[in-house]
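Each value in this text was obtained by applying a stated rule to the coordinates, not by laboratory testing. None of these values were measured; they are calculated from a predicted model. Cβ atoms are built from the backbone, for glycine too; each structure is taken alone.
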Structure 1
Amino acid sequence: MDGFVSFVIGFLSIALMVTIHETGHFLFARLSGITVEVFAIGWGKAIKRWTVRGVEYRINSFPLGGYCKLKGTDDLQRSLHAGGKSFTSMEEGSLFAVPPIRRILTYLGGPLFNLLFAIVVFIPFFTLGYETVSNPNRVVVTSDYPKTFAREEGSPHAAKLAGLKTGDVVIGIKDEAIGNFSSLQSVLARQKAGNPTSFTVDREGTILNIEITGTVDEKTDRLLFGISTYIEPKIGSIAPLSPESMTALSEGDVILEAQGQEVKNTFDLLEILSDNPSWIELQVQHADGTQEMVKYSPTRTIDGKISFGFNFERTLEHVSGQPIGQALWSSFTQTGTSLVDTFLLVPKLFSGAFAMDEVVAGPLRISYVIGEMRNAGIRAILHLLAMVSISLAAANLLPIPGLDGGSILLSLIEIVRRKSVSPRMYVRFQSVGLLFLFLLMLFVVAGDLRFFFLGS
């Protein structure tokens, strides 16, 4: 039942964003002198319809999606029957009767409204304060943990080569003071590839300056320095009814050893247990200073890996929301950055940097994820809605037949040629687009079903 509720909430959220998209087309079509014949929410059979000022409004049976039907179908049919070489006898208010620049504005209306929706949603996202985990600025060198970071095979060992050691506390980057790992990540994200970055570190009371040259990750274009945050192996909470809850483990216990090997931080524990032993043996120190050996058989994930029934203690800090003026600017910049990042992702999909179904989800998966976020807090929901809306705008702007971007491309060709494309070419172009979109929908739905039933 809970999963069904997630789907319903997700479907309604997507329907809202598609309705906003079609509203953009509707308004810009009216402003451009193009007659809107039908404005529909959803697909399938109409369950309610009414007409206002010549526009038929429909609420259809399947809520996912919608469309805005523009006048011009009759013009297209007449022109095709006349030979299909040019548009003839076009009616007033027809899509094909207006200059191509007006058509471009109409096609841009949908994506533009999705971007405006994202900006509006981002404003409360930035104004709301929130609690976040404050990781220490003490670091681990990832190359010290080859099993845990095996997924980063081929990524740089920059930190180790430069002389940084696990346990070092980074107190400064160039001239900027570092107070926690989040500030460290923020400063490192602004560094440029190929240039050495000066780290000021505290190593057991000795202040050192170490220069590290990051390496660009080919998949994400992020600059990697080969470091992660150092987290003390202190248990913060234990899940009820988990195997751990049946042992002598309790909140506040510090893990000293695992399988007879010393544990100084959480990555030590992960590295030691990376071989998935049948039994876990932990030497722990209780809050009263006493030590005890704990042995148990852990829960495992569907692929057989250890699933811990406890969390490590983390420090939380309150981050205040931004003033409305700053939040508005942040909303514009975040929307623009996210749009550019989405476009930059497209060539990587075709280059093989990512598996297509890793980053392209269908309506089932997107709906489920949106619905599941209802328990994650209002900020998480707002952020996800904004990102989905931006993705919808970006996808529609791609110069692919059948999408807004493909129609914009046709109109631009008309402007350059100073001559409209033939009705026959227009139909062929749109037919190719419909076939492409149909095949794409089959692909993403198959990916969604594989995600739900196979977990991959």
Structure 2
Amino acid sequence: MFFPLVDELATTDIVSVPARLAVRDALRQMSQSAVRNIVVEEASGGFGLLTASDVVRLRLSMPNLDIAISEAGYHPLPGIAKGSSLLDVLELFDGPHGYAAVVDAAGSLFGIVSNTDILGSLDPQLMLQRQQLRDLLRRHAIKKLPHDAPLGQALALLVDSDDAVIVLDRGVAVGIVTTQDAIRLLHDGVALTDPLHLHMSSPLHAVTYDLTVAEAVSTLREKHFKRLVVQDPASRDVIGIITQQDLIGVAYSRWADLMRHHAQELREIIDVLERKTVRLERIAATDPLTGMANRTRFEALLLDEQQRHERSPATPFSVLLFDIDHFKRINDTWGHNRGDAVLKAVAQHAQSHLRQVDVLARWGGEEFAVLLPQTDLAAARGIAERICRSLAHAEFDQVGRVTASFGVAVHQAGESGAVLLGRADDALYRAKRNGRNRVE
């Protein structure tokens, strides 16, 4: 079994800029070169990555982009020595950006390796031909907006590398706006108030969930896509997003299966593959910013708890939803880096008041969800009030005091998880309307 060297996969035709360059000039180079990310050369000799999402965030928070890249912030690129096996460094691509710099013995930049390059090295024959995309769905939230929504609203949703927004017209998916589009639109100075349908990529290229994993890999290669939009073949509704990293995870899991047939002579490689498979599965269930469970993991555990409740109806369970109050003010005043630090600190603070059996998840943005097994409504309210009071008295670096509003709901027999969370969400917004920093 052959595992390629990183320098065999690396893209050596690199667009790079010095860290002292203004973001405005970097945007121009990104647009001219038709790239969604650009390499940042640091004065110390290291390398970083300025992404389309970074540029969008900066553009939405300031009228011009005269700030230097070094001041605006970018993402450090992990370095890989030329000649390294992909298998030995695969975990470096687990982050939200999926890029690494390949450096030679002198420390000079040889090339860049991304998830796109890794995907291109995969042999579809190694993967389960019959495994279908439906097995990978529900890992990513689908971002949708109506076709007449303002462009700025769509750009504000492009917060992660290679993000995308699906554009709907009367409920039907008619186009898409990606981070690649964002670079072009910002460079062209398009009005952020323009309706989406003027600037979306259309028609939307989607696949059905009965496509096999091997066919999906081939489609991504042929179309040069960063993701696949998946539709229900009957209703044509968009039901999921499949990313390059999802397919890479499947491929390496499949490699692990094949290696088990040669266990005696390849045991060391099997161990490495299994560790990487476990790591990929853990990342797929974890919010990369806070380290807590992500929404997909929470929904799966909530379903498990519902099934336990059906077997033992006398054992209650509850959920909490809480939202950081005036979080936009924190971002606007202190910047998104400080906002991210507050999100992590609030998550850790809340976790410290929970039991081992409780599950804290980042629900989205500045909102969190908590699953409380074997907990009735009174006990759940007590937990929420304890976190609420404690949080209001905590001090956060630079920001000072931070509060949150809480909604509490106990599961009722026969109701779905969506209904339960909907009641908790209604309670959360009552807490917002009633003055915030409280539990409803």
Structure 3
Amino acid sequence: MPHALIVDDDRDTRDWLTEVARQEGFTVASAESLRSARSQLEHQQPDLLLTDLHLPDGNGIELVGDLDKIAETEIIVITGHASIDSAVGALRAGATDYLTKPIDLDRLVSMLRRQPRTLDLKHEIGELRDELRKAGRFGHLYGSSPPMQTLYDKMARVAPTSATVLLVGDSGTGKELAARTLHDLSKRKRAPFLAVNCGAIPAQLIESELFGHEKGSFPGADQQHKGFFDRANGGTVLLDEITEMSLALQVKLLRVLETGTFVKVGTSQPLATDVRIIAATNKQPAKAVAEGKFREDLFHRLNVFPIHLPPLRERAGDLEMLAEHFLSELNATENTAKRFSPRAISALFQHSWPGNVRELRNYVQRAYLLADTVIDDGAELDSESFNAEDDDVISVRIGTPLHEIEQRVTLATLVRCGNVKKRAAETLGISLKTLYNRLEGYAQREHQNAGRAAELA
């Protein structure tokens, strides 16, 4: 059975926490001070240390230094709302999660139920890290260059915890893939992973998307809607482009981080949620704070464990491996055997890749479509004909028939996905059967148009 050490100077709180932990299958020892806790640690190292930060003879986080094998102990700190900055400091010092007083029972139980798997998970990640270091990949990320090895080490350290992570990197560096990897290597991997782009959803809708709404709470709300923090309970929410979030919504997000609760639009009743938050941005968040666009207190709460994703220009050693990986995926999907010529590989190293890995993937997909059997050169690598930012944009004139817009978007998405129909259907949010029906309809329409043109000629 896993063993817990509970440290709190309030007897009622200590007894209550002890009872809850025992009901969740822990053997329990308790202490009311640092001195008493250290005595318990000499007797038995716990799998879980649950400690109040403010003790009569010091700060509970000091106990981290007394653990023989800190990597094998989960550390949860307890603090009052007024001391939330202390909780952030504790997380940086080695704690893996925190609770605020008054303690929410559901959140506590959820944390306790995750603990027995933590030690196995850390061993699993360590073995995976050693194995994949040689293979040049980690989770959903690929690359074996020194900057990527540094990235993998940081991710392996934080993945099994519940600490908030801030991913910072240029567009196209793989921030969402990094977030998915952190989720997949965490205790939450069997729960949902949901990603929301804070800059892509209209300001008037994003609060509803995050927190949900009740029927009739605003015009058009004709039914109840569950938000991300409700649907992802027990899992992970990625808040991409976090610096684009409105200041008003930042206040509400801060409440989620501090209390583990949120309020649906149209209600006033707080609801508990157990969600790990991973934030991401392609901007410098400290600069956004200085410009008054981002709350400083929210920045500090999100910046518990910052991770920088290196741009592709700093990982030139990964270029060939990544290109070959993307080409192998296309060959496997389409049952082909296309390959790069030495001249094409050489051309990769002559390009600056401002669009990073996303630009490289798009280039490989385009080159694959244009080549018969061998991708022979880098003619498509000029920055004017290939721009990662413009690649996702289609312009249409006002009054364009909807069926024509649908066709253009569908075909452009298919090209964007390297002619991989399954991926294109997922991107468009339709079934594979619907995509095939659309393509068949487009072909019939083109055939009819060609026939009419022949008649007129």
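Hey, Cα extents along the principal axes in Å, for residues 18-177 alone derived from one of 1, 2, 3 reads 77, 40, 35; which structure? Only one of 1, 2, 3 returns 77, 40, 35 for Cα extents along the principal axes in Å, for residues 18-177 alone, namely 1.
Cα extents along the principal axes in Å was computed and gave 91, 52, 42; which structure, 1, 2, 3, did it come from? Corresponding structure: 1. When distance in nm of label points 7 Å out along Cα→Cβ at positions 34 and 402 is computed for each of 1, 2, 3, the one that comes out at 4.2 is 2.
Comparing distance in nm of label points 7 Å out along Cα→Cβ at positions 226 and 242 across 1, 2, 3, which structure shows the greatest value? Structure 1 comes out on top.
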